[in-house]
Structure P
Amino acid sequence: MSQTSRSGCPLNCPDSCSFLVEKTGTNALRVKGDPRNPITKGFICSKGQALADRIFSPDRILYPLLRQGTGFKRITWEQAYKLIVAKIQQVLETSGAKAIFHHYDYAHNGVLRSLDRRFFQVLGGVTEPRGSMCWGSGYRAQEIDFGALYANDWADLTNAKTIILWGRDPAVTNIHLIPYLLQAMEKGASIIVINPVRIKSAQFATEYIKVKPGTDAALALGLCHLILSERWANYDFIRQHVIGFEEYLHEVKSYTPEKVEEITNIPKSELVALARKISQAGPVSFVLGYGLQRYRGGGNTVRAIDSLAAITGNIGSPGAGVHYAHQYHRGNLQSLFLPEERYQNRTFPHPVLAEELRQAQPAIQLAFVTRSNPLVQQPNSVLWKEVWSGIPFKVVLETHLSETARQADLVLPITTIFEEEDLLYTSWNSMLQLTEAVIEPQGESRPEPVIFTDLAKRLGFEQDFDKTPREWIEYVIEPLKVYNLTIENFLAGPILSPYIPEVAWSDYEFKTPSGKIELFSEIAKQESGYPVATYIPPACEKDAREYPHFLLTPHPSKGIHSQFNEMEGFAAYIHSSLAKKYNLFNGNRVIVETEDGQLIATVQISEDIHEEAVVVPEGSTFNGLGVNQLFKGFIPDYGESTPYYDNRCALRKWQVD
């Protein structure tokens, strides 16, 4: 009789599904949703089953691989360990720890995967990325406005009268949010979508507002202008919980409806109607996506939306708030990192990481990549490829040959979530869950915590890696004993974090220096030069004549970044008006060109795309390069995040000689 085990989804997704997994054959697993998870309620998306299918894929890496010429040869783990230890010791002796580069991100959300960073901290501090590839601008903006990132429970959306999906498409990226939205609608709530693209979620929304790419901050400030000029604001809330209102008012005065209409292409009548709804049809919940802050002024965009919620009093009460992410786990679970006084790492900002690595002194002699695929994910892919090839020895931990692994010197096979025990949680919901090892590791794959423990012991750092994976999990959850939660509770199924409230900021004890929502911030002034939220035009506007179209590179619908993207080639989604202009039809090949590069894509015509935009989903590759070959990175206003959407392009029909 087959046995059912509990597991969960490790992907960097808001939903964090819980799984019931059954081994149904020699090379087959059946994955179902766990009904004990009160958020996902037994339903999982296609990526969950895809995780199981990939375990037995013929492309799975099953043995350590060492580069030999243009290919790889199989070696033993002992040979791999000896080689890595010798390389580390050599670099430490000749160049120091900073000549070792560790690139990581969040392709796997398991807590134990962060032992990779502990390992490199043990070495004294290596070179690492700083900032964010994805969400750092908005993240830092909310820290400035509120002092921390807190968000209402998803279920609280059913208390809202108006829900604004601003740059967010839960039907694609957050599917378990949909039932709460539908429940809210059944209770009479309106759902408004604000997006340059008529996203999938717009199908059930009550209203869709098409905003010009990169102009969301102007829209938010224009709405604030109307609300304040019509005296629709919640002045009692402002007096009690807001600071810097006078300085903010001075900035907002310039965002007249006429000016905002010109910037955003949204008619004045729509602006007035939306301002009235936000101020009078509350409570209002703003559910933000990450595309709206992927511009040079992305942090100011989120600050502008935060201010819109603040002046209408839509903070701290049921059905009201700005949903971006949360930091509730911080301080309630123990960290696996070493105390900061134990190491001194060297960091470079994500957006310009390749440029910094190229000129770094001491130069990088040894690189490790975990939980990421930088040759596809980072901007300026061509330079990345050049910098990567110039590093003398490169180690990648992977389950499949990603583009970064293909261009490495040593590839170590790691286990998947179904072959190891781990603890999962995300920064978007309140679930905590323990995953069981459903099957034995395939081939000679090993869990990352085991790999780094083995290496630490060989290097003489066993005192800092003195626990088994289970013991590390018990260490992380030790603070939860005050809630009478132990490992036995986690073995029984997923758990709702007991320290996460249903409504964020209900005590109105904001973590800012003033203890209030800071519309004017000295911290913001010091970091970006903008003490109050403002509209910063996209940097790419300077290229508008030569490159007339906005280039948007959203997540693929069936993948997460480069994960699950196994088909080569690119698709370019354009509006029918652009297709007509360039005499293009579905299936035609087109050259998408920027000032930094070009690629060939297959045309897909859609009325849902903004007339001025070209949409090329990220994650796909061709000849070893992804869509990020089309642009370089640069530092935005906040968070050292990558402004992936702040680019323009031109189109040319591909002519075959």
Structure Q
Amino acid sequence: MKLKVKNYKNICNLDLNIDENKINYIFGISGSGKSSIVSAVIGDKSDKNISYGHKAQDMELVLSPTINSDECLIFNEYTHQKLILDKNNNEEVYSILFENDNSLEVIRTEIVALLSNINSKRQELFNYVQNVEQMIKVINKRKLPTSKKFSSSSSLEKLKTEIENPKYKTYSHFIHEHGLDYVQWIEEGTKFGEFKLGKCPFCVRKMTEYRAEKISDIVNIKPEQYRIISDSQEVLNKIGIDVPNFSYKREIKKLEKSLYEAIKNKDIIEDLYSMVDSYNLDSLDIGGIHKISFSKSLCDIFPDVKIVIDEFNNNIVELKKKLGNIKQKTSKFIGKNLKKLNVYLSKFSIPYEFEIDKYDTSKKTATVFLVSKKENKHEDRIDNLSYGEKNIIALLLFLVSSKKKIIIIDDPASSYDENRRKVIYELIYEFHSTQTYIVLSHDQVFIKYALLGLSTKKYSDNTGKILCLENINGECNTKDIVEDDFDRLHNQIIDFMKDNLDLSYYRKIINLRILAELNKSSKKQDRLIYSYLSAILHNTKRDDIIKELDEEDVSEEDVLQWIYEHYKVLLPEIPNDIYYDFDYNQLTSFEKIAYKREQYRLKRGNKRTKTFIEKEFDDIIHLNDRYFVSLNPYKFDVYSENVYEHL
């Protein structure tokens, strides 16, 4: 697979070649462009990724062969958060647990076929449910309590109370004869000043006692309950109920019966589809699957649904059989894969194990939780884990679910001890099949494992490129890393000088001084070799150097002999001009760092406070010693942008 990148993020130019269907490693320090490679592989051409100072037309991303972003799966800090911190609706966990097994899918398809007709009526029936809920909201003004009864403050219950009033017949006849609007019109008239003065608010004539009494009777009629129910005609008709004739008590009682029948029908429909949908869930209860009894009113409203219900009831035995089969297979797959996950937790010495929380096979979601092996409580203990343990678990979940064509793993092991690095390395190979893996790391130790694996057939057959990514002011290139590239820095310096016998005098001093610093000890020979080379590097006058040696009762010839015995390098006596054949541009970056480090020290003089770049130079020179075995600094340029600016 070939990737060409131009003017993209912090990469001006890069041509990357990796082996398809194998595990490829790219080593690079932070800021070298590893994350840019991730974005480039998935084809993210958004404007934010254009290199500073360039335009969209300057940016170039070419991947051959071409792949879609949905064919890539990436493990990074965001994946970690998704797998560990945001467990809900987690498709990755689903694929881990179910593996999209074909036999499982065949059964699911058969169940879907058995339920297809009843599911085809789902929208129609749930429209009815919504209308019943709207009716409840209008009549009851809020949801029904668990008793499924209308509250005493509902329009229906208030209407029933008014029925018992002796005046109800007069009220109902008056409303029935004149309408609710007339009652409201009379009531509005009583608010005018004329009525309070004993005059008719409508004709301004003096009212008789009879008329005033009549108006008072009309005003005392409370039409709210009638109006609420009357205005609900549209929603009542949608659920098959007619607005009653308010003149008859039996009509109100019929209304009440019809309303409760609608609520019962709503419960029947919801229970039906709750049962139908349960086959996808961990809560599936085979014994709870039963025949459906549709009420007469539902059959009247949905006559064609009865045929579908009868079909469902006739298939119930076969349906139960298939549901039992899918639950058994699902449990088997989950059990097998949870066991696999828990084996790896043991390998990482994490004292927890996975248990299933819940799953939904139709939505392809599932959640798991971690329980402690040290207690019997089945409680999720994910928050008890350290960041490192969480990261390992996230990587494990990621690898188990990696089914895409391109798998990118960004820094999987840099925060761990040697043993866990090795387990992570082995884990990657165990889950690799035919995909192309790109493993990015800024950890030299992890790259050493990749190289060591080449000597084992188990790993070598699946190992592709092992590359070092160099980025010098945006100009990127990759170099193959081979086993010989790792060694003690002591040996690498000696080999470098042995392979470059024509090094200038001062260049030899630079390299020998690094060697002497690595081997510095309290022994007289080591101490004097270091002092002699340091003095030359610091431009000390030859006479002063010889004088110091005389004080130690040692000659320059003795020191030169010791250098040869230690390092097999022949040095002449200090020349009059130590720079006589020195060319700074011939130095490797590592040598330039050693040279500049001393130049900054000379420039600083007696000032004790080091500059930031001096400290970074110190870290580079000494860090290789701490690694003991490190990547050859003469071959690979793996330094920060700040370092390159000062070389």
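Given a value of 33.5 for Kirkwood radius over Cα pairs in Å, calculated from one of P, Q, which structure does it belong to? Corresponding structure: Q. Tell me which of P, Q gives 5.0 when you compute distance in nm of label points 7 Å out along Cα→Cβ at positions 78 and 302. Working through the options, I get structure P.
Here helix-only ellipticity at 222 nm (-39500 (n - 2.57) for each DSSP H run of 4 or more, over all residues; to 500) has been calculated and equals -8000, so which of P, Q was it run on? Answer by label: P. With FRET efficiency 1/(1 + (r/R0)^6) of positions 54 and 118 (r between Cβ atoms, R0 = 25 Å, to 0.05) derived from the coordinates and found to be 0.40, which of P, Q does the value describe? Source structure for this number: P.
Throughout, read-outs are computed from the coordinates displayed, never taken from laboratory work. Computed from a predicted structure; not experimentally measured. Cβ atoms are built from the backbone, for glycine too; each structure is taken alone.
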